[in-house]
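Values in this text are rule-based calculations from the coordinates and carry no lab data. Here the structure is a predicted model, which means the values were calculated and not measured. Cβ atoms are built from the backbone, for glycine too; each structure is taken alone.
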Structure 1
Amino acid sequence: MNNTKSILKQILLPWQQKWVADNSRFKIGMWSRQTGKSFSTACEAVTACAAQERNSSELWVVLSAGERQALEWMEKAKKWAKAIKATVDSYDELRASADALISRAEIRFANGARIVAIPANPDTARGYSGNLILDEFAIHEKPFDIWAAIYPSITNPLTGEKKLRIVSTPKGRGNKFADLWEHNKSYSKHKVTIEDAVRLGLPINLEELKNGVDDPDIWAQEYMCEFIDNSSVLLPYDLIGKCESSHLQDDGSSPLFIGMDIGRQKDLSVIITGVKLGDVLSIISVEVLRKMPFADQLDIIVHKASNSRVQRVCIDSTGIGAMLAEEATRKAGAKVRGVTFTASSKGEMYSLMRRRFEERSIRVPIDRELREDLHAVQRIVSTGGNISYAAPRSTDGHSDRASALALCSYAAKSNGVKVPPFTFNSNYSSELT
């Protein structure tokens, strides 16, 4: 046993050592990505099994988000068994198939102790009585149902009091992991941000990692262990206001970029044109086309695209916009690009637009309708941590000006010529009326 402790001390980093050494019955860890959650829980389970006497009934049950994650967790357990020279009697995997509806991996030690890893769902969770590990619990499907199904496994009076370990990176509020972390005082709590881990010896270039992520909300949630509200305003009024100006001018030579959101009856079609002045995208035109026939809309956007200064035009090609975008591309050439709105494309466009406002590398006209459209866009984080963008429908559409501005910002990803830095309107608050 002393030799095992020496091995763990050599391998585990300080916060991982603290986790394994904590023998509390109820233990929950909220750890950053890349800090060794599965690595540490596997270590605890393997060392606990290896320490048992002969003919042990010790059982650790691991619920992971899916089959792949369960098998990856078990690979870590096998490496730990080898590292501490624990005698493994057998290792078996049962993959889901027509004959086997569940997947399961099991390590059986020579002393009779076992570790079982299974994908998490309410049906597979039932039927076990043992110590329980919920791995990446915040992204389990139906976490409340899983909780109801599995919790009795640690409270069976015939097998004695068992231990519960929960580890995850946060994935928004409104899930069982967030509920336990924020409201249950019975747990020994371990929080490890990426900054904590680097300070304690994790060999990662923190600045390089942060620059690569390039998204403040993802950084906050995935690496700094902050619960991002399920729904939040993408662009608060003060962020918009600091980029508003009543003096937006075109220098007559810098490159132009255009975004067009397509509507017909209920929604608007909006064309937004921006001029790229160095690193600043200056919006010089917001044109609203109300209930205009598609043929006329096509003529307008093709005419605009024919301007030699226009570098790129991004057109919403979702649904009714597909044909107009295709026809515009045929007539105006490769500078026109259709953009289908998906979770991925909207994520990229709206994240880029938000970043421009944060960095004040965009200037927009002082316009109440544009401002309200921008402010109406919501950034929504699901209970599984997935991010989407939406806006409530109003009498003036679906924040169509915001969509057009996001497309214009997306079109202008290339750099223009350098000009003196933009000085934003310091009296913007008085112009918000």
Structure 2
Amino acid sequence: MTTETTAAERLAPERPGEDPQFRGTNQSGMRAQNERLVLTLLRQLGALAKSDIARMTGLSAQTVSVIMRRLEGDGLLQRGEPQRGQIGQPSIPMSLAAGGAYFFGLKIGRRSADLVLIDFLGQVVGMRRRIHRYPTPDGAVAFVREALPELAATLPADGRARIGGLGVAMPFQLWNWVHALGAPQQEMDSWRHRDIQAELAALTGMPVVIRNDATAACAAELVLGRGERPRDFLYFYCGTFIGGGLVLNGQLFTGRTGNAAGVGPMPVPGGDGRMGRLFDAASMTVLADAMEAAGESPDHLWEQHEEWRVGPALLERWLDTAAEGLAWATLSAAALTEIEAVLIDGWMPVSVRAELTARTGAALHRLDLSGIDPPAIREGTVGADARVLGAATTPLSQRYLIDQNAPAQAG
């Protein structure tokens, strides 16, 4: 006698230490792989008929039919209107069901914390935000204890039963940012000794996974981004400090410790001709310090992103400095990885992002590009909330999406 399993159980990620590409695949594993493949295609391309999926994946029509029926029964897929006009039975497009699953995302930032609840399509169901002078473990746990039940309560009972996990996006080694944040060393040192992942898992009763904040923002662009997705791109997120992420062959590349493409320390020429760090050229802290020195309050920069009230001369100087730094960092990355594109996003107004992107492109083409195929410089498409949305897409990806480098398994 067999027992039916839910999609979440079938598609559960491998246990730590197991690498699927080095393991034999049994029938159950093949089923999970194929289901993830179908869900990934529908997320990337939108509604598709079974015949389209069979053609794209090489799976048999019978296998696709079984997969789609199972995923529909799990509430992850929904039927569209029958498409008539061709010979034979009408084609029925299938798409992801928004209420099929829900995920929480927590961003622990240097100046604020955000908690978001998204549905299976990545649409925001609700969000809570708290400003802080500097982040502490106690503050993060207290924020989740208060805000998470409030957001969960906005879902019906069956929706709450479909919450699939909590992703956390936060800077790594927060205790190293004491001087930049003006925070007490003793309080920031508490991050060294607290297992925030275990504490949040115990508090929420759900799986918790932690990712570097800029890497999470890059993941949001990869999963939720609009328009054409380059196969290989470098991603910059401009927040309190500049951060980044890297996508190679359609996959987020996190590196040995999860901090790959941590672009802040990249060496770039400064305005005085001496080498400095990208941190010191393209971070919002640089702008905030210049505003304070000029007698302007930068507090609103951290409180919201829709409007910057900055003196024109200060903003011009920061944009030029940041663009030059990003251009040099882009040149170094392009020489090493042959990236197709660079995407720029951040905690900033859309108009500022557009101007920074344009100036970065212009600055790149003023450099010596001999032997380099320069990447396209484009704006990110997710926006200021990319870090917290990326946090929420982390458990979504781990449960329901496929490693795009793995081959489809024919049925």
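In this comparison of 1, 2, the computed figure 48, 42, 31 for Cα extents along the principal axes in Å, for residues 165-308 alone is attributed to 2. For the structures shown (1, 2), distance in nm of label points 7 Å out along Cα→Cβ at positions 77 and 389 is largest in 1. Which of 1, 2 yields -10000 for helix-only ellipticity at 222 nm (-39500 (n - 2.57) for each DSSP H run of 4 or more, over all residues; to 500), as computed? The correct label is 1. Between structures 1, 2, the calculation of Rg/Rh (Cα atoms, Kirkwood Rh) yields its largest number for 1.
Suppose Rg and Dmax of the Cα atoms in Å, for residues 53-244 alone works out to 20.1, 74; of 1, 2, which structure was it derived from? The structure behind it is 1.
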